[in-house]
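> Scrolling down, you'll hit the structures one after another.
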Structure I
Amino acid sequence: MRFLQASLTVISVFTAGLVGVTSAVTHDEHFVPDAVLRVTEEERKQSCVPSKEILVVNGTSPGPSLRFTEGETVWIRVYNDIPHQNLTMHWHGLTMATAPFSDGTPQAAQWPIPPNHFFDYELHVPIGMAGTYFYHSHVGFQATSATGPLIIEEKDHPPYDYDGERIIFLQDVFPDTDEFIEEALLAVPMEYERAQEIVLINGKGGGRTDPGAPCNDSLSVINVEPGKTYRMRLIGGTGLSIDILGIEGHDNLEVIEADAAYTERHPTSIMQVSPGQRFSFLLHTHAHPDKQRYYIQLESREFGGVTRSFAVIDYGRPANDPTPEVYPPASPPITLPPTDPYWLEYSLRPYNNSEHPTASLAALDFPTAAEVTRRVNITSHLSIPQGGLVYKINGYTWNEGLVSEPYLVSLYKDGGSNWPSMERALQNDGLDPITYAFPALMGEVIEIVVQGTGSEGNGTETHPWHAHGAHYWDLGSGAGEYDAEANEARWRSSIGHPVKRDTTNLYKYSGKAQNGTLSAWRAWRLRIDHPGVWMIHCHLLPHMVWGMQTAWVMGNQSEVLGLIDRPGVEGYLTYGGSVAGNETNSPEVVEFFPLSDWQDGAVGDGTK
């Protein structure tokens, strides 16, 4: 649950930091993190909505861009300075393979961070994982504003040449606070029917949502120079809108990255991005532009009326000139298409070039159909009990109040009293109904098929499904029920090859299906080689609030514990918080506990 007054009976006040990959890290008073993020709640005026309380990271939304280099281990300290809400921070798209406690998922990987406390997150990015990511809170509806870009740079030269890069970060804006929206979504009957008011591009936006009045707020300006090639990093930080984006006068875009995996160049005139997805595309600027400013036009799809928002590509503005105030056009300069459920499907190819072996790692070791040892269906269904909305996955609903203690905390305290049983899971289509988790064994090659059904209202919706942990090879999607043989044949006749991804769409197609009937599918294939507890869920924030989430426990207890209990490695649970009566509310370290204390209940269970 999101709020302290509505949270679990027992709330831990502890923060956890896992050890570095190659050396011990002791978090005493001399420890200095590589980056610090402070999340506060402040009244702000966002584009197109009245002033209201929002969460900001280091004073801004989106928060600051974080940049690290692949192969590095870094520590990020996240302070929860919100007076009455819990918090976590998730590093969206990073595998977190060496530090599962740092994945930022409440009740799966960690206790949420209570007010006036902090959590030290360890991020180790393996070689070959350079790309575009972002960070966001994983509690309730907080990700609408508690979010920001995370860029992992190559240790060597990237495989494509470009003159510079720019970020296009998308966010939804609602007229109400996160708290109000979440409470209304959970009401019975459900009391919140509004979609986003506008979609922000790099923190600003203007345009119109139909039905509604125009919004003439100022726009973000992205500066470029003539005759150059730019890598545009497009980040779907939205919580609801699925968006189509085009650039006036520039229809020769080239996709080169999808969810932090390099691809072969793929030409496109528009970009389509869902919550949680990231792409890089090359923008080739005009050598002799006809004018100084061209509009970026964005339109939402799928939910509510069309939201149209804008930003500006600005040619040739001197570096010392102040950013000009630019406003939405009187009429849209571009006609954008409807959602295409086959955009980039069966056409992308992973980048594979011996001259850039690191960038080609995501193309290697694709598991064939013959290697698959098991298939697991994630079947979702929307129930509407007494007018409330609840998503059930294989008959169960997962939310932050479902389990009384995070799986990984339980593992360290008592060896995993809530660790799932494979025997029970195999009798229930992969889900252990006692622990509400999907177990998987190291070395398995599994296919995960996300299968949509018609709701109790006989409707369907598009769902961007996101997997924590290891990236999967995306096998495509379609209407109806998954047919593995037909899909294999489709790949053989296509121009593409499965690409590693972490967020792909289960599409609504016609938008109608009889209650409970299989309406659409999305299939993935992955090798189980990342021990830990990883969430797999729809990345639409309302759907997460309604329970469209699953917990996956990969590996046995000794394999997960082995990430920490290695010779020469000293692991610590860092408990940090503010001193009582400190009017500046400045958190400082209070105590340090070795991980062994988790096993005897000294910490992590609310007793301290």
Structure II
Amino acid sequence: MTRLWNEPSAFADEMVDGFVAANGRSVRRVPGGVARSTVSPAGQVAVVIGGGSGHYPAFGGLVGPGLAHGAAMGNLFASPSTQQIVAVAKAADNGGGVFFSYGNYAGDVLNFDAAQDRLRADGIACETVTVTDDIFSATPADKHKRRGIAGDLTVFRAAAAAAEAGYDLAEVTRVATVANERTRSFGVAFTGCTLPGAEQPLFTVPEGRMAIGLGIHGEPGIDETDIPTADGLAELLVEKLLDEVPDGVEVPGARVVPVLNGLGSLKYEELFVVYRRVAQLLTDAGVQLVDPHVGEYCTSFDMAGVSLTLFWLDDELAQLWDTPVDTPAYRRGSVAPRQTRDASAEASTGDDVIPPADDASREAATTVLTAVETIARTIDSHVDELGRIDAIAGDGDHGIGMQRGSHAALDAARAAQQAGAGAGTTLARAADAWSDKAGGTSGALWGVILNAVSGSLGDTGRPSRHAVATGVAAGVAGVMAYGKAEVGDKTMVDALVPFSSDLTQQVDAGARLTDAWRVAAESASRAAVATADLLPRMGRARTHGQNSVGTPDPGAVSLALIVTAIGDVLDAASTDPSQTPERN
């Protein structure tokens, strides 16, 4: 269990602050994560990695000469937000373009892709290779759907070595693609991990049993078996990985970098006992072992577990693997001293200007603020239950993430409204704060929804019921385009689509907004309950499909709770004599 924290919601930020304070020789704090504190050659491709916190030394611990130029660091087990990734990438950019690499998880893909689009629009060339090394998370035919686990290290290091050697962005991307194709991993766990402030681990394994095919965000294993001996575990790991070698590789005579990775609570002595047998088995198979790694390279907070990664080298990858590396948590070879950056040269942000608004819109902004306050209270009341249902087949952090996002939105909305913002700007500020602080898939999608609605509200006049319905519909379109989920995939979309459809239908039929909203909220609630019968086809729960049957999707449930609670806010606003008439 986790024993030391101050405020659980501040844990990740305080962790990064302490990490930077301890490693100023290598890293500097930038908005959204860390970047090198040393000067990189002008024109060198910047390798930017990232993901949720809780995996040290991934991701911040791998920033430094010979490896990453920057790391976007989200909250615990939550993807960094789009804003965080953009900020880190701009801080790391050397003028040669930005190369992104990260584990293949829905929230990371959403936010890194959005960041890439923004950077390209700003004239910064970007490319991406997601890491898909976990053989147990999808079949070989669907290997593009696989998760990234400890194989992150080999892909990151290959890409960074190529950048260090002067390869351009296209060539760095090519090398990383080959490295990913030649990396395979497989892991097991004996206990789940416990987040700061949580009373229970994200999942449990019965005494004497072992979860097979775990995820590094607290996702439970896909299968379960009795705990074997150390030799028996080594035999299981090697057997599974030798059953699926990369195309074109002949095992006898092949060169392999083995990475035996502890997930947080196993002792190094235990890992060495397991590796002893791993080395014997690989040698017996005719494999040439190169630079064996035994230790912690991608953890899952305090999880007791282990994974084995095999990185099958070719001539180019073998040469790049010899590149010296000097980071806070990972060193290889000897790196010549690098010049420290001039901190005073960092760009400063400008003043935050509130767009003008008329009195009617500022009056409507009070209703927006009340709605955001209601969202935060609603999530606070249900945070434990949302986490519980998310832990069944996800990673258990949905409630925590929604709580972080809604409270950040509340702070931003309150500041905007007090500064005289109109309804649209107040909600837009809330949307940006939600997506920035929550991170992950839900943070990104709630940012999309609220931003879409804010665009319809505007900053002049009192918003009409048609404007609200149009904004919600735009939010649905944005979520489906951004997250790629459809009705039936067991996501928030299953509740969001019927909510929007009924809201539009009722408004078009002439219903008052408060009445139309209540009808739509009831549809969303029914749809959220009905997701219990669905198999997930998107997101982290996809690999644990059958485990989630009988439990509703947490994203759909939280959306239904929120829209139901907002119905009361709209009802109160409709009877408030201070409210001005709707604009047409």
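> Going by FRET efficiency 1/(1 + (r/R0)^6) of positions 109 and 493 (r between Cβ atoms, R0 = 35 Å, to 0.05), which of structures I, II comes out largest? If you can, show how the numbers build up before the last one.
Details: I: 0.30; II: 1.00.
Max of FRET efficiency 1/(1 + (r/R0)^6) of positions 109 and 493 (r between Cβ atoms, R0 = 35 Å, to 0.05): II.
> With helix-only ellipticity at 222 nm (-39500 (n - 2.57) for each DSSP H run of 4 or more, over all residues; to 500) coming out at -2000, pick the structure among I, II it was computed from.
I
> Of structures I, II, which gives 2.14 when Cα Rg over 2.2 N^0.38 Å, for residues 317-388 alone is computed from the coordinates? List each step's numbers first, then the result.
Values: I: 2.14; II: 2.32.
Clearly, the read-out refers to I.
> The value 0.92 for Cα Rg over 2.2 N^0.38 Å was derived from one model only; which of I, II is it? Write out the running numbers ahead of the final one.
Working: I: 0.92; II: 0.99.
It traces back to I.
> For structures I, II, calculate relative contact order in percent (Cα under 8 Å, 6 or more apart) and state which one comes out highest. Could you put the intermediate results ahead of the total?
Values: I: 16; II: 13.
Of structures I, II, the maximum of relative contact order in percent (Cα under 8 Å, 6 or more apart) occurs in I.
> From which structure (I, II) was mean count of other Cβ atoms within 10 Å over residues 133-140 calculated, if the value obtained is 27.6?
Working: I: 27.6; II: 20.9.
Of the options listed, only I reproduces it.
Where a number appears in this text, it was derived from the coordinates with a stated rule and is not lab data. None of the values given here were measured: they were computed from a predicted structure. Cβ atoms are built from the backbone, for glycine too; each structure is taken alone.
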